[in-house]
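Participant: Next up: the structures, one after another.
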Structure 1
Amino acid sequence: MKILFSIFTILLCSYSYSQENVEFFQKNKEKIEIKAVNNFEKLEITFSKNKKKQLIDSIETSLTDKKTYFSIEDYNFDGYKDFAVYRTDDGMGVYTIYQVFIYNPDKILFTKLKMPLSSGAACDEFCDIKVDKKSKTFQSSCRGGAKWHTDTWKFDKNKKLVFLKK
């Protein structure tokens, strides 16, 4: 029984640790290390190719201390891994809010993905994101009152985010 408890404790600690720091490799073999600073108040990103560091300090955190996590995904379907930080909404906790950061291999940095103004989307932020690799789209779903809304997004040939439909 003590062995099972020890294994569980080690796994739990490593899972929590991995949520504060994450690392992954791009298709060009560049190692990306992301460290959450002060409970996701800021992100410190280190790039292995040039030892460059990027600091992102525009992370929107929970007002009610809900935990923030990382997600690694190719959100813009260019073959390079992007990342998101996400957390449960501060209301009733019925959906998950995402802040997506897109990798730019030419500039060797990440930029926050912003929803285009006047897009016609039902959701005013990215929530409950589902990536569809086959159609190269992603969906964002949110709740407004008693109704759920789903927006579909795609990147055009100029790498701009385009709203497709509700």
Structure 2
Amino acid sequence: MKYDVYTGIIASKDYSVFDFTSEGKNGLIRKRIQFTPTEMTDVYNLSFGDIDENGEIDDFGVSNNGDRNKILATIAEVVKSYTHKFPAHWIFFNGSTDERNRLYRMAVGLNLDELSVVFNIYAIEDGEIVPFMKNREISAFLIRRKNVILKHEKGGQF
């Protein structure tokens, strides 16, 4: 994405959790990006939000720190890093609210050319998985790093 990203991101040893600090008009706010397995093979849910007092993600809070684009660019960079390490993983994400889902849809749409170089980007639209297209009402995203060769595609076994 065409924006600055946060540095000093701390990744867990298994690459499932990434923490960083938002710096803005409301001070320093701890943020977390987390990847958790779903019931579907090789599909991981991306969660994002403020870190609450219990050390958990609050994905409904609104910190309004004035650094939205930097945060979104940081999430995109973390997803690139995560999928570099786990290229066969699909990443599922959606907004915790309709407004956030719209924000993510707009951010992906505005940066689609750049993101499409690295990722295959799909959307969940009316319960169907379809290629992402700008200006469409969708409920979620499903992405995976491009140029992934799975074992079965090379003649191996799963």
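Just so you know, all these numbers are worked out from the coordinates, no wet-lab data involved. What you see is a predicted model; the values in this text were computed from it and never measured.
Participant: Taking -4000 as the value of helix-only ellipticity at 222 nm (-39500 (n - 2.57) for each DSSP H run of 4 or more, over all residues; to 500) derived from one of the structures shown (1, 2), identify that structure.
Facilitator: Going through each structure in turn, the value belongs to 1.
Participant: The value 1.13 for Cα Rg over 2.2 N^0.38 Å was derived from one model only; which of 1, 2 is it?
Facilitator: The structure behind it is 1.
Participant: Of structures 1, 2, which gives 19 when relative contact order in percent (Cα under 8 Å, 6 or more apart) is computed from the coordinates?
Facilitator: Among 1, 2, the structure yielding 19 for relative contact order in percent (Cα under 8 Å, 6 or more apart) is 2.
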